[in-house]
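In what follows, structures are represented as structure tokens.
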Structure I
Amino acid sequence: MENVKQLTVNAIRVLSAEAIQKAKSGHPGMPLGAAPIGYSIFTNMVFNPKDTAFDNRDRFVLSAGHASMLDYSLYYLFGFGLKKDDIMNFRQLGARTAGHPEYGVCPGVETSTGPLGQGVANAVGMAIAENYLANKFNKDGFNIVDHYTYCLCGDGCMQEGIENEAASLAGSLKLGKLILFYDDNDITIEGNTDITFTEDVAKRHEALGWQVIKVKDANDIGALNRAIKKAKAETEKPSLIIVKSEIGYGSPLQGSASCHGAPLGDENLAILKKNLGWNYEPFDCPEEVFKHCKKFGNKGKKAEKAWKELFKAYSEKYPDLAKEYETWKARKLPDLASIDDLWNFEKDDASRGYSATVLNKLAGYVPFLIGGSADLAPTNKSNIKARGNYSATQKDGSNMHFGIREHAMAAIVNGIYLHGGLLPYCATFAVFSDYMKSAMRMSAIMELPITYILTHDSIGVGEDGPTHQPVEQLAGLRTMPNMRVYRPADGRETAAAWISAITGKHPACLFLSRQTLPMLDGTGKEAFKGGYILSDSAKKTPDVILIATGSEVSLAVKAKAELIKDGIDARVVSMPCIEDFEAQSAKYKESVLPASVRARVVVEAGATATWYKYVGLDGKVVGIDTFGTSAPAGKLFEKYGFTVENVVSAAKEVLSK
């Protein structure tokens with residue numbers, strides 16, 4: 001048995017090195033050094049390689065995504081459906097074995113990883129979801145939600161601030177089923193970590209509320225197994241298993257930074273095989289390795305069968321709860337657009353206030369909605385009033401308190417969604433979306449329908465000044481593929497934005513105002529189209545088209561009234577979501593913005609860059625391409641030209657061309 005264990009570990013090493021060498025691209029160092037860690041995780045995990053979506057499977061996240069060949073070698077050997085050709089086509093066009101693990105592309109991959117440290121935060125999110133759902137659905141010994149989240153990271157992940165943010169929250173929440181392996185090989189791209197990273201990682205995590213376990217030698221599989229057993233025995237703390245390893249183990253480059261991010265080279269690969277006693281043709285593995293790995297897959301099949309029998313008995317004893325579990329698992333939503341109450345508002349409000357009204361109503365129809373803010377819930381208006389808080393001591397509340405940890409928060413909600421069973425959102429000030437951008441980008445890449453509540457959406461923030469006044473954030477997020485950006489003008493547009501966000505297939509940002517926005521005539525379900533005629537011209541073809549978003553829509557309506565007095569026929573188009581508008585038919589878009597009308601003015605209190613496709617060479621954008629300043633909001637809107645007079649002047653200017 002010991003021989004087949006070592007043979008399997010060496011198979012992981014050689015397959016990884018061969019694939020990287022063939023691709024002439026990749027990171028062989030960590031797969032060579034951490035192969036025993038990967039093997040130990042997979043031989044202790046509960047998984048069914050023939051059903052990678054098995055509800056009660058353990059989750060595994062490779063946070064150090066550059067070591068992706070470690071992932072692929074494991075999935076290949078343990079029977080997840082990868083083929084020899086997949087390994088041979090590593091990093092090639094169309095391959096399932098991409099340069100970094102990609103969710104939805106390679107079977108078994110639970111999340112896309114690459115930006116260092118984010119995988120750790122994803123794993124924290126998965127552990128939170130397991131903890132929350134277990135508290136909700138487990139009854140009287142029927143532990144239908146009962147699994148672990150494993151994560152493997154390296155020195156790079158440990159140096160990124162997001163890891164500390166996520167680890168701090170995990171310790172505070174006492175996530176006892178989270179097991180993080182740290183491949184401590186003391187090497188990064190630039191050399192030994194002594195030049196930049198001399199902190200005591202163990203003491204830091206102990207201070208953050210983690211159990212810390214040390215394994216002196218990564219090649220000691222027995223010690224790794226004992227460490228996992230000890231981690232599972234600790235139920236009140238997440239566990240960090242620090243494993244000393246040597247990067248590039250077995251190769252002439254062992255212990256050197258030169259094998260971190262470049263192939264070994266043919267000569268060094270040959271020496272690696274000789275050192276490991278590997279006498280097989282390229283990409284070949286002995287059958288006994290596959291047979292050995294298959295045992296663990298078969299064990300997982302039995303575990304899934306036992307779980308299904310448990311769930312059947314659970315369904316008989318708790319039929320309503322079982323039905324609710326299935327609803328949560330599928331994230332089944334009612335026809336939200338048809339619920340009249342979601343479209344009703346009692347008074348004028350800031351769009352953050354309208355959002356709070358919609359969110360709290362939605363909570364009554366979507367019980368698996370969960371989320372919170374980076375310590376800004378009272379001002380983001382992101383709390384669900386009828387539900388309690390989620391914490392280490394109160395696990396039934398769905399209001400998350402992420403602390404002042406925007407970067408980790410965004411990556412954690414990705415993990416919550418990826419786990420399944422919950423529909424998460426998170427909130428902060430729009431200007432601090434910059435702290436979240438990398439994790440938001442990952443949700444866009446993975447096409448996860450996360451809702452980002454981003455309040456204080458413009459210079460309307462006022463006295464807090466340029467550090468807190470978002471100017472370029474709207475434009476920046478609009479350029480991100482798969483990201484939908486909503487800037488609603490009133491309550492009904494906010495309702496449409498929320499419904500679109502949680503029923504869509506991509507992440508969405510809700511840019512919401514601090515200042516009060518009046519309810520407008522003509523808003524409603526047309527907002528689902530992203531852009532629509534809010535107030536039409538008297539003639540079939542208007543003289544000028546005013547396009548606006550958010551707080552500037554009411555300004556455009558007022559400007560139209562003034563233009564009419566001067567005999568100018570204007571159409572007002574509200575454009576709460578450019579992405580949704582672009583998804584409409586060419587015929588619809590032409591009906592809203594006829595090509596024959598080249599006199600166009602866009603009005604938005606933000607950077608102008610993304611609007612020129614709509615105004616062309618003859619139009620004009622009333623926006624702001626400088627940073628703001630500290631003053632009351634009303635004074636700032638006047639200073640930067642967001643007045644009826646300036647919009648009217650802009651319309652007349654474009655008409656004169």
Structure II
Amino acid sequence: MSPKTMPPISPAKASHKKLVIAHDSDANQPDESIFEIGDLLVAYLEQLGIDFVFGIPGGAIEPLFNALARSERNNGPRIVVPRHENGGVFMADGYARNSGKLGVCCTTTGPGATNAVTGIATAYENHIPILLITAQTSLNSFGRKAFQESADTGINTVGIYEHCTRYNTMVSHIDQFEHKLITAVMTAMSAPRGPVHLSIPLDILRSKALTSKPSYDLPSLINPPNACDNKAVSELTEELNRANNTVFVLGADCAESIRVITTVAVAMDAKIVTTPDGKGLISPYHPLYRGVIGFAGHESATRLLESESVDLIVAVGTSLGEWASNGWDKNTLMNNRLIHIESSEGNLTRSPMARLHVRGRILTVFEQIESTLREPQHLAARRQSDAKLFADGLPFDLLEPEKCHQATTPIKPQWLMSQITDTFPAHTKYIAEPGNSFVWGIHYLHPYDRRISERRHRDSHSDGRREWNGGLFQAAIEFAPMGWAIGSAIGAKLACPRSPIVCITGDGSWLMSGQEITTALQQRLPLIYIILNDSALGMVKHGQKLTGAETVGYDLPLIDYAAMARATGANGFVIETASDLENIKVEELLSQQRPTVLDVRIDAEEVPPLGGRIKVLTGE
């Protein structure tokens with residue numbers, strides 16, 4: 001189907017609207033005769049303001065698709081069909097990260113359910129709230145070798161998801177449904193956030209619901225608590241007041257509270273570094289920022305944390321895993337200068353050496369700190385000073401900075417990353433693929449975001465607080481599956497239709513998951529996909545060479561990905577020189593209702609900044 005003949009997309013809607021289940025000609029009241037469990041599920045999603053469900057149809061999940069079809073006719077939640085179930089979970093991941101809402105995806109039974117495991121595991125490791133609905137064969141078929149049976153007498157999909165979900169159950173009776181759905185959503189949206197799984201047999205899913213409207217007000221049940229350990233916050237405040245040189249280390253879970261954290265840092269004149277997944281939350285031009293610590297990070301951040309003059313390190317909203325802790329480096333982070341602030345108890349278990357643990361909602365913790373540190377005249381003067389300093393460039397060091405200015409052929413990845421932010425609008429969100437794509441991006445791509453500590457926006461719902469959503473640079477750091485960014489970019493664009501979205505991916509990932517561009521095409525999304533084409537699995541190639549391993553299995557054929565994109569109906573351009581990139585008409589591409597692939601032929605011999613990872617792999 002060509003873009004011109006695609007059906008129109010339903011417009012965005014308010015979060016709380018009355019659900020109307022109807023046939024085409026019926027516009028006012030639900031038709032009681034067809035109000036099934038699937039319709040009740042969709043009614044709860046509409047309560048939550050969720051616009052999209054990502055999933056592929058199949059016989060056992062068909063009742064939910066019927067309900068979504070009825071919903072779409074009434075401008076309610078609608079289905080987005082990916083090309084692979086795992087791509088659908090990645091889309092739900094991107095939607096959740098960038099909307100602050102629950103991501104929702106569904107699969108049919110059997111291989112539909114097993115195909116989604118990697119995406120759910122990724123969400124689990126990165127604390128992304130996703131509701132996965134999988135179908136089962138009918139209850140009366142259990143144990144009889146039904147086609148694609150996925151109960152405990154077949155390929156036990158509930159068992160498969162046991163270790164990568166926060167809540168995981170099968171709905172075996174109609175009157176369990178609402179309670180288990182409420183439990184799942186509340187669990188997904190509470191700290192630590194994460195994916196949940198409901199397996200629903202076909203006969204339950206198509207059964208008439210016991211009620212024609214939700215029994216509970218679900219949005220009121222998922223408001224995050226403002227609780228924190230007040231005694232620990234008092235101790236933290238005393239530590240901050242005593243410290244002469246404080247550094248804040250910010251992870252991805254700081255998204256909701258980044259404004260107030262930055263305000264506190266400004267008031268204290270404390271330096272700031274981020275973990276790789278926290279990179280996009282603060283302007284790289286902020287005068288207090290010293291770069292990324294850990295995987296693909298910056299020497300300036302490492303030197304700062306190693307400095308004997310630093311007497312207090314405050315890690316906030318970070319797992320302190322391998323890539324966020326510089327390989328569990330005792331000289332930088334993992335020592336008794338550390339204070340760890342967390343809403344997730346699991347993250348605190350990784351910092352037993354810390355001087356102090358502070359438990360609670362991060363926003364609440366820093367609002368309490370801000371109330372004791374606020375000095376209006378000092379802050380006003382500081383902000384004026386900051387505004388002047390912003391013109392002075394990046395306040396941290398890059399490896400081989402001269403290569404950022406070398407417009408050579410083939411194209412150097414360092415130059416490409418530095419040029420991207422001049423090529424696309426300032427508010428562009430960059431979704432970086434696991435592999436060399438996010439290695440180059442973490443170190444060299446710096447979105448042009450010059451906000452300091454002022455609030456991001458104010459509306460009638462936010463009370464001046466930043467909504468829980470992704471920053472201008474996003475990466476799936478912990479589980480790091482290839483193909484994540486390709487799907488996540490689609491979810492991000494659906495969540496933020498007015499934000500330009502650029503996905504930076506590799507040729508290996510594209511060969512694995514690039515078919516999802518046809519989902520973006522079908523949804524009329526002006527996404528930009530930048531493929532770093534080096535005819536190799538780049539991280540494998542360079543990792544093997546740097547560790548002295550056999551160089552094997554990394555070669556890929558040289559493929560014209562721009563031609564592949566054009567074959568689907570998308571835009572496609574090969575970028576071999578600096579002028580090729582300069583000639584791209586970005587505004588025109590972003591105004592079209594179809595995606596674009598930029599097939600960038602990069603210098604395959606440029607070595608990405610993998611030093612920290614190599615030390616862990618070699619045991620140094």
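A few remarks follow.
- Parent structure of the calculated result 28.9, given that mean count of other Cβ atoms within 10 Å over residues 275-282 is the read-out and I, II the choices: II
- Mean count of other Cβ atoms within 10 Å over residues 291-298 derived as 27.1 - corresponding label from I, II: II
- Test item: distance in nm of label points 7 Å out along Cα→Cβ at positions 371 and 507 calculated as 1.2, pick one of I, II: I
- Structure responsible for 21.0, with mean count of other Cβ atoms within 10 Å over residues 67-74 calculated and labels I, II on offer: II
- Which entry (I, II) yields the derived value -10000 for helix-only ellipticity at 222 nm (-39500 (n - 2.57) for each DSSP H run of 4 or more, over all residues; to 500): II
- Given 0.00 for FRET efficiency 1/(1 + (r/R0)^6) of positions 195 and 347 (r between Cβ atoms, R0 = 30 Å, to 0.05), calculated: source structure among I, II: I
- Among I, II, structure where distance in nm of label points 7 Å out along Cα→Cβ at positions 75 and 91 as derived comes to 2.3: II
- For 28.4 (mean projected area of the Cα convex hull in nm², calculated) the corresponding structure among I, II: II
Bear in mind that the values in this text are calculations on the coordinates, not laboratory data. Predicted, not measured: the structure shown is a model, and the values here were computed from it. Cβ atoms are built from the backbone, for glycine too; each structure is taken alone.
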